[in-house]
Structures are given as C-alpha cells and as structure tokens.
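Values in this text are rule-based calculations from the coordinates and carry no lab data. Please read all numbers here as calculations on a predicted model, not as lab measurements. Cβ atoms are built from the backbone, for glycine too; each structure is taken alone.
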Structure 1
Amino acid sequence: MGSDILNLELILPEDEQERISNSDDIYDLLIIGGGSAGMTSAVYAARKQMKTLLISKDLGGQLLWTSDIENYMGYQYITGRELTDKFKAQMQQFPIVDIITGINVEKISRQDNLFLALTENGKSYRGKTIIIATGKRYRPLNVPGEKELVGKGISYCATCDAPLYKGKDVAVIGGGNSGITSVIDLRNISNNIYVINNSNVWQADPVLIERIKDAENFIPMLSHNVLAIHGKDSVTGITVQSIKTGEQKTLDIQGVFIEIGLLPNSELVKEIISLTDLGEIMVDCGCRTAVPGLFGAGDVTTVPEKQIGVAIGEGIKASLSAYKYLLRMT
C-alpha cells in the first residue's frame, strides 16, 4: 500500500485518504512531520521494509523557509527548496511509504498498545511505533497589532515574502541568524531596512553580519523593543522603545519581518509524555523517549544544534531504533 504523490501543493487523493483512514490496517511506523528528519526517517523505514505512513502539513518544513544553504555537506550552495526537492525525489523510490500532506495531526494517544494519530479533519491512523518529527514554528512577538496584521504587512518568512516589499521600508525584528538572513534576502529588494534587536549585540554568526554590515539600507537599532505595530488594512508603522533611555519613536514602514526564534510543535504528544520547560521532547542517543515505541527526531527534541544535518542524522537513528523495537516485539 503506497503513494507517489509527493508534490508540495498536493495531498493524497481523497478516495485514497478514505481508503487508508477507513481501513483496519495497522502501520509498523507512523511518522508525524515531513521536514528533514521526517523524510529521512521515511527513507530508512522503507529500506527496512517497514509499512509506514508519513503525515505532514507540507514536505520540507523549515527547509522551505531557508533561501541559501552553504553548510550542508556535498553542496557548496543549494537553496532550501532545491534540497527539499532532492529529499522528495529520494522518497519517491519507495512506494511502501504512504504519504498524506496538507493536514496537521492534532493529537497522539495510546490505544490497545498501538499509537493513534488523530488529524484535524477527524481521521485517525494506527501504528505499532511512531516518530514525532514535527519541528518548530515561528515565535510570535505578542504586541498590539500583530495578530490583526499578519498577512497584511507582517511576515515570519523573508524567504517567502521578500519580493512583495520591493522599494518599501521594512523592519526586521531579531538579531540572530534568521533575522540577519532576512536582511540579506531584503537588502537588494527593499528600501530602508530597520533591524530591531533587544540585545546590545548581534547574536548571528559573524559571517552573516559581515555580509550586511556595509549595506547602505541597513539601519541597526540595538537595545530596542517593539511596543506596537500600526495599521488597519496594512502595516503603516511600528513603535519602538530604547531599552537604555526609554525613548519611544514611530517608524514609517510598510512591512515587518518577525524573526525572534521558534517554538517546538510538541503539543500533540503532551497528554502521553512530559515535555521540557522549553516544550521539547526529551530523547536519548537513540531517539527513544520515556514511552516505549515513541521516538523523537529533529528540532522538536532536546537534541542540541538545530541544523539540517543534525535533523537528518536524528531521523536515521529514530527509524533504526523503531525497527529494532519492532524486532523485539515479534
């Protein structure tokens, strides 16, 4: 039972989804998440001939937010979308893996020694083992105007939306790698780029800072907080405050890129496993959790250094650990 529908814009045909969700089939492995860790897990599961179902909102995950990748072995340079396409193509070799995209899993529970994955459309899928590889999502700023103006001048992805702000004044919130990468994406597109950071130093890698420090449209604002984002039908401005002096000023801008970190997508397992204070899933060196048969891989876990290469290695380990677990069950 397999599917070769792997395009980002498509999901498994409706009749195929119905067949899978209404069947009595029990999968050897459920993989929740289609980023680097999830797709890698699927490849290794297929090579072990494990009957596998991968469910994810999209294929690519955080790779799709990334423009330039220069630290993935084998490629001196590749874009996030190009690398995603290569991962997808490798999965297409293994029709033993069923794949459903375009939908989120809302809850994981235990039922008769099986794992039950309940999706947002009410479908449920059963598996003997499960890998949670759901990655992370954007951290909101939580200031007045943010919720109302998302998609109306507020973006969490310069890779996705930078071309929409050609010739406009914008603000980037955050001074880490994602924030400075956003400046790199915007520097040849937008007019003035205000970069607001609540620290008095940049947290980004020096190599990234070096690439934007001489840009004429780069306006650094260290030691500043954002108080509010203004606009009705679209962003018209932003109010910031100096942490050192308390002085407030309003900047006339048309776009805001919020790049202040990520939150783990771990809520779906909170009823069956304890999470860390950061909301991450605690795993050992074999990606095993405190719940037998439940494995974690990638950025949603406690594994340090959230990198593509790390997520891929964790996806491999999680899949092989699930395989060994199944061998002990039989």
Structure 2
Amino acid sequence: MFKLKNLQLGQKFTLLLVLVFLGGVLASGVALSSVLNRSTQGQLTTKALMMMETMNAIRTYTNDHVQPEIADRLEAEFLPESVPAYSAREVFETFRLNPVYSDFFYKEATLNPTNLRDKADDFEAELVGQFRQNPDKASEVSGFRRTPAGKLYYIARPIQITNASCLECHSTPAAAPASMIERYGSANGFDWELNEIVGAQMISVPAAKVVQGARQSLVLILGIFIIAFAIATILVNLWLKRFVVKPLNRMAQVAEAVSMGDTAAEFTHDSKDEVGKLSDAFNRMRLSLQMAMQRLERYREGRRSSANDLSQ
C-alpha cells in the first residue's frame, strides 16, 4: 500500500509538483478554452454582423432609390428586383460565387413567403416562433447549427411588418398586383397583418475553420505550458538534489559515523542558506559531543587513578 511517508524528499517534492501541474493544466485549459471560445464567437459575430448590415443597406437602397424610379412600370409589370428582400438575396448569391465565401448563407426565412425559395425550414420556423412569443424582447438571437455544409454560426433578427405599404402585395390575392399573381400564384405570401412577425432575417457564416483554429491554438498553448513545466520540474529536481538532498545525505552519513563513536567525522557546507545553518548547528553539536566525550574520558581516567592510589 502506498504511503507518502515512505517516499524520499525528492520524490515527495516531485509528486507535489505533478499535482500542482495537473491542477494548473486543468484550470488553465478551462480558462483558456473559455477565452478562445469567446474570441472565436466574437470573430464570427463580427463577420456575420458586417454582412447583415450590408444586406440591410441593399434593402434600404432598393426601397428608397430603386422602387421610386420604376414605380410607373410596376403598375403594368411586376419586377422582383424592386423587392428589397429579393435584391438583397440576389446580391448575396452573386457574392457567394467567390469560392472563399461559398459557404456563407443569407436568407429571409418566411413562414408563408411569396417566393418559395424563402420558405423557412424547421430550424428557421422555430426561431420565428421564438420571435413571435417574445416580440418585445427578442430582437436578435445567435448560435451554432449543423448543416450539410458543416457547422455554421448564425445571427437571426425578426422580420416584422411595420410598413402598411407591404400589405398592398401581401394582404389578399385580390389586392396584389396581377403581374405578381401571374409570376408567383395566389397560394402563398398572403394574409399578412400589420406588426406581425412573418419571418427571420438570417445570416450564417462557416464556423469549422475558426473553431479548428481556436482548438489548435489551445493545444499549442497547453503544449508549450506542459513543456515549460516539465523543464522547470527537471531543473528544480536537479537543484533540490544538488543543494538539499545530497548535503542532507552526507550529513546523515556523518551523523551515523558520529553515533558509532567517530567524533572526528566532519561535515562542511559553505552556503548561507538553511542547509548551511543546519550544517553549522550540526558541527557545533558534534564538537560539543566530542568535548563531552573527552571530559567523560578524563573523568574516567581520574577515577581509575584514584582507585589505583587507594589500592596502594
């Protein structure tokens, strides 16, 4: 059975360092992982928000500048390019033609869209449901989701009908432009109401590479920490062996010799540290013992001399 008291001083010190090391690695790993996770999420959030605001800028431009310019044509012909959501989606799809950004996604996921490509999937529909349940509190949600394209970080904002002009196309099929009905049919995109949350504006950016980079950084930093601590442990043990363990072992050998009667055995240590002080105290004790033994020997010789004189 393992007993701590049976270990040598160097072994006890090494065991203590190992325990401190394991605790340090665990605490450092948890803290560093938390910091890197926040940093990773911050990077992803910055990318997503930049793209989200870009798409909102396109929507605003389409609504404020494109629609007024083609308003006369809209009475005779429905132009999807005049719809802010359509323009933003088309610009983003062009943006995705760059292979670097092919895994980025933008969608105005709607429960009942006019264009079925904007139809919300189950995950997106659940987010819309959350926005509807908390219309005054939930202005934005974010997180991670897994898709066939890999792990994505998303930011979603509610799409709420705050402009009555939107209902000109989405209240009833009878009120909608005939050209829009001809293009998309009368089955979808209607019965919307003012102030109703009908969907979620979503931007998704790939997270796998960023998360992998954070994990590699974590492994690298912990690896450096482990190597540095291992080197420190070796150096401390070498120092302990040279300046503490060896002097104590020599002192023990001298003490053993003195206990066997060799009072001339001497231990010297030149340092001024605690081991040096112990060495000085040991030598003073040895000298005191030597002097006591000499006095005892003289006392015995005196007794023998007195006994011889009495016998004569």
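Miscellaneous remarks
- Answer label among 1, 2 for the case where Cα Rg over 2.2 N^0.38 Å, calculated from the coordinates, equals 2.18: 2
- Test item: Kirkwood radius over Cα pairs in Å, for residues 91-202 alone calculated as 17.8, pick one of 1, 2: 1
- Test item: helix-only ellipticity at 222 nm (-39500 (n - 2.57) for each DSSP H run of 4 or more, over all residues; to 500) calculated as -19500, pick one of 1, 2: 2
- Which entry (1, 2) yields the derived value 9.7 for distance in nm of label points 7 Å out along Cα→Cβ at positions 59 and 291: 2
- Identity of the structure behind 92, 14, 10 (criterion: semi-axes √(5λ) of the Cα gyration tensor in Å, for residues 163-282 alone, calculated), options 1, 2: 2
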